[in-house]
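Scrolling down, you'll hit the structures one after another.
Only the coordinates and a few stated rules stand behind these numbers; no lab work does. Please read these numbers as outputs of a predicted model, since none were measured by experiment. Cβ atoms are built from the backbone, for glycine too; each structure is taken alone.
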Structure P
Amino acid sequence: MHVTTQSQGLEPFATPRRGDDLAERRDANRAIGVSAVGLAVTGFVELAIAALSGSVGLLGDALHNLSDVSTSFAVFVGMRVSKRRPSETHPYGWERAEDVAGLAVALVIWASAALTAVISVRKLLENGTTSHVGFGIAAAAVGIIGNQVVARYKLAVGRRIHSAALVADAQHSWLDAISSAGALLGLVGVALGLPWADGVAGLVMTLFVCHVGWEVTRDIVRHLTDGVEDGVLTAAGNAAMQVEGVEHAHVRARWMGRSLLVEVEGYLHGDTTLERSGAIGAEVETAVATAVSHARFVHWSARAMPS
C-alpha cells in the first residue's frame, strides 16, 4: 500500500499552501520599495559629502547604501519569479528564486567589503587628508538613523513571512548602519587630530562587512542545500506519531524560498482501508502544521507496515 493524500483537490502539480501568500508578497514588495527609496536618498547624500571631504569611511558607507538599492532590486526580481506556478519542468515551482536573490545579496556584500578594504588601505599608505569633517559627521549620523529604520522594517517583515532573501537584505541594511557608525567614529577621530582615524575606521568596517557576509552566505547556502533548523524533524515526527493509527513515521523537510516543505511517510497496519488512510493523513497534516507552525506545505504518504 502506498497512498499519497493532498488536501487541495486533484489539480496537477497542486501543492497544499498554508498562509496568505498574496498578502505576504504584498508586504515584502512594500518593504523592498520603501527601503530602496530611503537608502537611495541616504546613499547619494553620503556620496556627495564623501566626495567633498575625501572621507573613505563615509565613501564606504555610501557604497553600502547604494549597493543595498541594487540588492533590493534583486530581491524584488526573485520574489516576482518565485510567483510562477509549478509545471511539468518545475514540479516544485520557482520559489527558490528568492534564495538565488539572497545569494546575489551575499555577493554584493563581499564585493563591498573588498572595495572598502582597498580604499582604506590606499588612504593609510598615501596619508590622505579629510576635510569638511562637520558635514561628514552629519551625513554619517543620517546614515545610522536611516539604515536602522530600514533594517528593522525589512527584518520584521522577512522573519514574519520566512523570507531568507528579505532577511539577508535587512542584515545588509543593518550592516550599513554599523558602517555609518564606523565612519562617524573615524571622522570624530580626525576632528580630534588623528588623521589616520578615517582609514582605520574603513578597515574596521571591512571586518564587520565580512562578518555579516559570512552569516548571510551561510544562511542562504543552508536553504539552497536543503538544510533545516534543529528540531524541525523531531517536532514533525512526534506530531505524526501521536495520531492514532500511525505505527511509525519517517520525516523529511526542505526549504523552497519562503516555504518549508515537510514530507511525512507514515507506516500503517496492512489492513488499513484507503478511506481510513486518507483520514489519518489529514490528521497528520494538521498535527504537523500545528507542531511546526512555519511549515507552509505538509505532504503525507502511507505505507503498510512490513510483516
Structure Q
Amino acid sequence: MDLDLGLVANFLVLIEEKHFGRAAIRLHMTSSALSKRIKRLERQVGADLIEHDPGGVFAVTPAGRRFAADAVPLIAWADAARANARTTPTRHTVRLGVPAGTMAILSKVDLGGVTREVRRSFPEAHLVRQDVAFTELATCLPDRQVDLLWTFAPVRHPVVDTCPLPLSAPRVGVVPARHALADAGTMKVEDFSEQPILYNPICPEEWMSQFWLGDVRPRREARLVETYAQSFTGVLRHASGGTAVIATVLEVKPLLGAAFRPIELTGAAPVDFHLARRRTDRHGAVDAFWKAFQGVSPR
C-alpha cells in the first residue's frame, strides 16, 4: 500500500503536541477524524505507532518512534521537492514570424545573442522562427499565429505596436537567368523600375510598395504584374516563367540559385526592418525579446 504523506505529517504533529485534542485543533479537524487518519497510517505502515488512551493521551510505540525519526527528513524532502517544482522556470516559447520564404533576412542579426540576453531574466526562454504568408502579415499577430513579427514596414492594426529596428538591407533587383538584363550586374533603380515588376495586390500597401519601387516613380507609371504568391518561393516560381522582374532585399540572394540573377540597384533607398507585437503583450519573455531585438547590431 502506498504511503500517504499527508497522514505522515499528521502523525508528526500528533507526536509534537502529545495530545489528540491539541493536535486536532492545530490540524483543523476533530479528534475523531485525526484518530481515524492515524489508524489508516498504521495500516499503511503495517505496525502500531501509538498506544491509544480514551482521554486523548497516548504513548508512542517503539515502532512509532523509529517511524517518526525516519519520517521527519521524508516530509522535509517532500516539502523541498514541492518548493523546487513551484520555482522551476516555465519554458517560455516565443514565436517570431517572418514573411514566408524570407527567413534568410534573419542572418543580419545574432539570434543566439538575443536569446542569451533574454535568458538572463527568463532562463527557459526559447525562440521559434515561423513563416507567415504574405497576405497574413497584418493579421498574424491579432490572430495569435505568432508573438512577434519581423517585417519590412510598420504593421497598421489597432491592436499591434511596431518599432523600427537599427537594421536595414539594400534593395536588389532579381531577374530570370534568361532575361535580357541577366548580365547587367548593376543598374540605376530608375531604369530597373521601367521593367514590368511583380507585386501582390492583397499584401499591405505599406509593405508591398517598397517592392514595386513605389518610392521611385508614381504608381500610374509603374508596370505592375499581379501575383498572388504567399511566399518568396512562390514569387520566384511566378517570375521564372515570364518577363516580369522582382525587387527584394539583398539577404535573399542565397535563395536564388542558378535560375535567377541579382542586380545591384544604385540609388535605391534601403529597406528598414521593423518588429511588431500585440499591444497587450507587455510582460514576460515576449516583452524581453521585444526589448532585446531593439538593441541588436548588424553582424
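In table form, for the structure just shown:
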item: Highest-scoring label, criterion being distance in nm of label points 7 Å out along Cα→Cβ at positions 102 and 214, among P, Q; result: P
item: For 1.28 (Cα Rg over 2.2 N^0.38 Å, calculated) the corresponding structure among P, Q; result: P
item: FRET efficiency 1/(1 + (r/R0)^6) of positions 198 and 222 (r between Cβ atoms, R0 = 25 Å, to 0.05) - structure with the largest value, from P, Q; result: Q
item: Distance in nm of label points 7 Å out along Cα→Cβ at positions 46 and 262 from the coordinates reads 7.5; which among P, Q; result: Q
item: Which of P, Q leads on distance in nm of label points 7 Å out along Cα→Cβ at positions 94 and 134, largest value; result: P
item: Entry that produces 0.00 once FRET efficiency 1/(1 + (r/R0)^6) of positions 30 and 182 (r between Cβ atoms, R0 = 25 Å, to 0.05) is calculated, selected from P, Q; result: Q
item: Structure (P, Q) behind the derived value -10000 of helix-only ellipticity at 222 nm (-39500 (n - 2.57) for each DSSP H run of 4 or more, over all residues; to 500); result: Q
